[in-house]
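The next part holds the structures, each set out as structure tokens.
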Structure 1
Amino acid sequence: MAQGAIKIEIHCFRYPLPVAMQTVFGPVQSRPALILRIEDAEGAEGWGEIWCNFPQPGAEYRARLAEAVIPGVMADLDLGDVATAFATLRRRLHRLSLQAGEPGPADQIASGLDIALHDLAARRAGVPLATLLGGGPRRLRPYASGIDARLGEEMVAVARAAGYRAFKLRIGFGGLDPAEAVARVAAGLQDGELLMVDANQGWDREAAVDAVRGLAGQPLRWIEEPLPVDADAESWAAVAAAASAPLAGGENMRSGLEFDAAIAGDVFGVIQPDICKWGGLSLCAPIARAVIASGKTYCPHYLGGGVGLAASAHLLAAVGGDGLLEVDVNDSQLRDVLAGPLLPLHGEDAVVPDAPGLGYVPDVDAIKDLRVQQSVVTATVSG
């Protein structure tokens with residue numbers, strides 16, 4: 001393969017919130033997004049996103065880290081073989097992550113690059129990303145995520161007016177009675193609507209068992225992350241046994257072995273890898289297919305800018321199944337602008353674009369006033 005230079009743009013955005021969003025990790029004053037654009041020697045482009053939500057200064061740090069490491073880790077990659085390129089990226093970043101003692105940012109940079117390389121490959125081939133991934137564009141059922149249970153009825157009404165017919169409440173707050181909060185929202189559900197809850201790893205074993213028992217009888221599609229992801233197997237089994245709805249998790253799993261155990265075991269009914277946080281499309285696509293083949297439900301996790309959302313939609317469209325597309329409905333121009341034609345919803349559906357790659361070019365200039373860092377680096381590659 002002939003060698004050539006590629007350009008990698010790194011765009012870091014931050015959208016200030018008029019009112020801080022309360023989470024179990026503390027108040028969020030702004031919403032970040034870290035977007036990558038790769039351009040090859042012929043001018044073809046590919047877009048990706050690096051997970052950067054927590055801690056609050058994490059986006060700017062990851063942007064600087066990406067600027068420092070990308071030229072070296074991408075050197076001499078064969079862009080014509082995305083799977084091998086991603087494996088090389090991960091191997092090169094692994095040693096750095098061990099030395100730095102922080103595997104998360106390294107995995108997230110690799111994941112963002114992998115998404116961009118897949119988008120580039122699909123645009124070069126003239127096919128939608130979903131087609132490159134072995135399926136094709138289709139209509140998806142989205143669900144409204146990020147709903148503060150303390151404002152549940154109000155936020156569900158707003159999401160319903162936007163076309164959503166499935167809703168997920170955040171219930172891991174201290175001082176909140178989950179059963180009471182869920183019951184209020186459940187009482188107002190309309191025919192065909194779904195309700196889920198997310199504790200965001202907010203409980204220990206005793207609190208989780210008590211909480212899920214209190215939710216018995218509520219019409220829940222799933223109960224997400226009632227425990228920290230690294231809780232022991234006995235604790236997870238105890239919570240699953242006490243729950244009347246399937247448990248969900250996966251956004252904070254960080255290895256193939258963890259996902260293999262979740263797929264093979266009896267704890268989780270819904271598995272939710274995050275392509276921007278770990279594994280990119282190269283690893284999450286086979287995981288998604290294994291989840292579906294096992295009889296469990298695959299739903300991509302998503303929280304960030306619109307590029308990650310669009311790529312998640314293409315993956316869900318490609319692998320099939322009855323999973324739902326997660327759309328965080330809290331205030332964020334970074335989602336609304338960068339998701340392209342995926343949002344707003346088409347009636348009650350999210351329609352995956354059928355143009356090459358993601359199906360659109362993310363309009364980063366439309367939100368240039370929100371850009372807090374920008375850099376451009378180069379690397380010499382083949383393919």
Structure 2
Amino acid sequence: MFRKIILIIVFQTFLINQVVANIEIKARSAILQDFLSGEILYEQDADISIYPASMTKIMTSIIAFDLIKSGDLKLDEKFIISEKAWRLSTAGYSSMFVMIGDEVSVENLLKGIIVASGNDACIALAEGIAGTEEEFAMMMTAKAKELGMENTNFANSSGINDPDNNSTVRDILIMSTYLIKTHPEYYKWFSEKEFTWDRTGGDPITQGNRNPLLYKNIGADGIKTGYLAVEKYSLASSIKKNGRRLIAVGSGFENKQARSRESSKLLIYGLTNFDLVEISRKDTPIDSVDVWLGKENSVKVYTEDDIYKTIKKGQKKKLKVKVIYNGPIEAPIKKDQILAKLRIIYDQEQIGEYDLLSTKEVKKVNIFSRLLKSLNYLIWGDV
């Protein structure tokens with residue numbers, strides 16, 4: 001007995017005539033991603049090597065956040081400021097303005113890194129965690145490889161000029177996505193517009209966040225600026241509107257104004273030219289399949305992960321979702337057993353296929369019931 005069951009869901013929309021506009025971003029390299037679908041909406045030389053500058057501090061933060069999550073580091077733990085860290089606070093670099101011998105909490109160091117872009121705070125955190133900045137940079141590079149950042153090497157914790165500190169905008173996007181997804185409780189620090197540190201032996205210091213998009217009304221909530229003379233201006237940025245998040249990374253902007261303008265333009269382009277469609281939520285039943293010779297006649301199925309797709313604005317009617325299986329499926333059925341496929345078609349082309357799993361166990365009926373069901377099928381052609 002063979003039967004293919006297909007459930008087709010067609011997404012309708014009223015916006016049917018819009019066309020995705022061409023866009024030119026004035027940067028050496030750039031990339032834009034829809035966070036939930038993971039789909040790249042724009043890229044421009046996304047794999048050429050760049051100096052990540054202070055975007056490096058995203059990974060510095062990730063190392064600390066991972067350790068906090070695992071219980072190996074605490075926010076109220078204090079590290080003693082070394083001479084090396086202090087020297088960066090007096091050399092014209094962006095700084096938290098620590099002093100030699102100060103004991104500064106991990107939380108204050110992280111906020112000094114994230115909000116004030118303090119290079120001195122980076123070294124203090126790196127030395128406190130790994131003993132030396134060099135060892136910490138090795139941890140950073142190892143984490144980059146773990147995340148699939150294939151073209152990245154970190155030589156220091158702050159991003160100050162070093163020929164061995166290099167990456168790509170695609171790799172910066174990967175680590176930005178990881179931070180936002182894995183550490184949402186700390187990612188909110190990237191949206192703070194100022195940080196006040198009540199330092200030892202001096203008046204409190206308040207510094208503003210250097211991310212220019214936080215001061216625009218576009219929904220920006222992070223993540224990190226960068227600047228080096230050899231690379232010019234860079235920015236990893238993110239906006240969230242109506243439950244939808246976009247992440248952009250650009251490098252090689254000519255000046256601060258171009259960095260702000262072009263990054264805003266790229267993010268708004270993603271919002272206004274594409275729709276995000278929710279297909280399914282993980283562990284939530286999306287449909288049911290028929291069961292043969294089971295104590296129940298059907299069982300609900302689900303996907304293991306959230307599934308979203310990004311499509312051109314006004315084209316939802318071209319998106320179809322099909323649940324396909326050979327059935328009815330004979331019992332017994334185990335919980336979480338793969339029973340069907342969820343196939344996604346856009347403009348008559350398949351753009352994804354995912355396993356559908358049983359939400360529960362379905363036991364086989366006894367011999368008498370099986371005989372009765374078989375007889376019914378032979379007579380009536382119905383299960």
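Throughout, read-outs are computed from the coordinates displayed, never taken from laboratory work. The model shown is predicted, which means the values in this text are computed figures rather than measured ones. Cβ atoms are built from the backbone, for glycine too; each structure is taken alone.
Brief remarks on what is shown
- Mean count of other Cβ atoms within 10 Å over residues 203-210 from the coordinates reads 17.6; which among 1, 2: 1
- Among 1, 2, structure where Rg and Dmax of the Cα atoms in Å as derived comes to 26.5, 92: 2
- With distance in nm of label points 7 Å out along Cα→Cβ at positions 123 and 171 derived as 2.4, matching label from 1, 2: 2
- Structure responsible for 26, with relative contact order in percent (Cα under 8 Å, 6 or more apart) calculated and labels 1, 2 on offer: 1
- When helix-only ellipticity at 222 nm (-39500 (n - 2.57) for each DSSP H run of 4 or more, over all residues; to 500) is computed for each of 1, 2, the one that comes out at -12000 is 1.
- Origin of the derived value 38, 22, 16 (semi-axes √(5λ) of the Cα gyration tensor in Å, for residues 27-250 alone; candidates 1, 2): 1
- Computed 2.6 for distance in nm of label points 7 Å out along Cα→Cβ at positions 35 and 67 - originating structure among 1, 2: 2
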